[in-house]
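Q: Multiple structures are listed underneath, in structure tokens.
No value in this document is a laboratory result; all are computed from the given coordinates. These numbers come from a predicted model, not from an experiment. Cβ atoms are built from the backbone, for glycine too; each structure is taken alone.
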Structure 1
Amino acid sequence: MGLGLAPALTGKGKGKVFCGAVLDFIEEKDPGIPIRLSVATFNRRAIRLYRSLGFVQDEFFYTDTHQFMTMIKK
């Protein structure tokens, strides 16, 4: 599953509420399960948001054009 915020809404402080609602839903359906995501390493704003929500860096991987990192929230 991929999630994204409309470009017109980025940079306006809405990401934490949006991602928080998604995390609340996941945690309600599967309490206690670790949550893993992948994010492009150039996306510093998203990485900062995920860290503020309790995610920690895990591994890196590469595609033909970009580097990504996985992050986990336990």
Structure 2
Amino acid sequence: MVSIQDNGEGIPDDIKAHLFEPFVTSKPNGTGLGLALVAKTIEDHGGVIEFESQPRNTLFRVLLPMYVPSEDVE
């Protein structure tokens, strides 16, 4: 698990349910692609991204499976 925390404004309630979808943004000049690409990349590697957000405290958690080397590899 990797966690990232910030103390910004927080994520607006009206976009929380759609935060990882493309083109969802709260920024006037944002594209809304950053978190969608992050979520897709993490998912492609068998992981999960989740978050909790309130004003002055947003926390993202990235959970990825642990690599276990095969015993067949020399």
Structure 3
Amino acid sequence: MSEVEAHITGTVWKIEVEVGDSVSEGDTVVILESMKMEMPVEAEDAGVVTEILCEEGQSVSEGDPLVVLE
């Protein structure tokens, strides 16, 4: 299992995956908005989304887990 974490402090603008989706390394799973800029958060490993730990519109801090992959 691995977690995809926020690399910046910001707001969850869009969640690009759903539970059960397969993702490859480098796929965008969440888009964060910070200072009027959209920042994609990419999977560091391939896997299947088992849990989404954030909601669109939620504020997150750098290092917060966003998505769990198995």
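Q: With Rg and Dmax of the Cα atoms in Å derived from the coordinates and found to be 15.4, 53, which of 1, 2, 3 does the value describe?
A: Values: 1: 12.6, 36; 2: 15.4, 53; 3: 10.8, 32.
For Rg and Dmax of the Cα atoms in Å, the value 15.4, 53 is produced by structure 2.
Q: Then there's this: If helix-only ellipticity at 222 nm (-39500 (n - 2.57) for each DSSP H run of 4 or more, over all residues; to 500) computes to -10000, which of 1, 2, 3 did it come from? Walk me through the numbers before you get to the answer.
A: Working: 1: -10000; 2: -5500; 3: 0.
Corresponding structure: 1.
Q: Out of 1, 2, 3, which has the highest value for distance in nm of label points 7 Å out along Cα→Cβ at positions 41 and 57? Please list the in-between numbers first.
A: Values: 1: 0.8; 2: 2.9; 3: 1.8.
Structure 2 gives the largest value of distance in nm of label points 7 Å out along Cα→Cβ at positions 41 and 57 among 1, 2, 3.
Q: With relative contact order in percent (Cα under 8 Å, 6 or more apart) derived from the coordinates and found to be 31, which of 1, 2, 3 does the value describe?
A: The value was obtained from structure 1.
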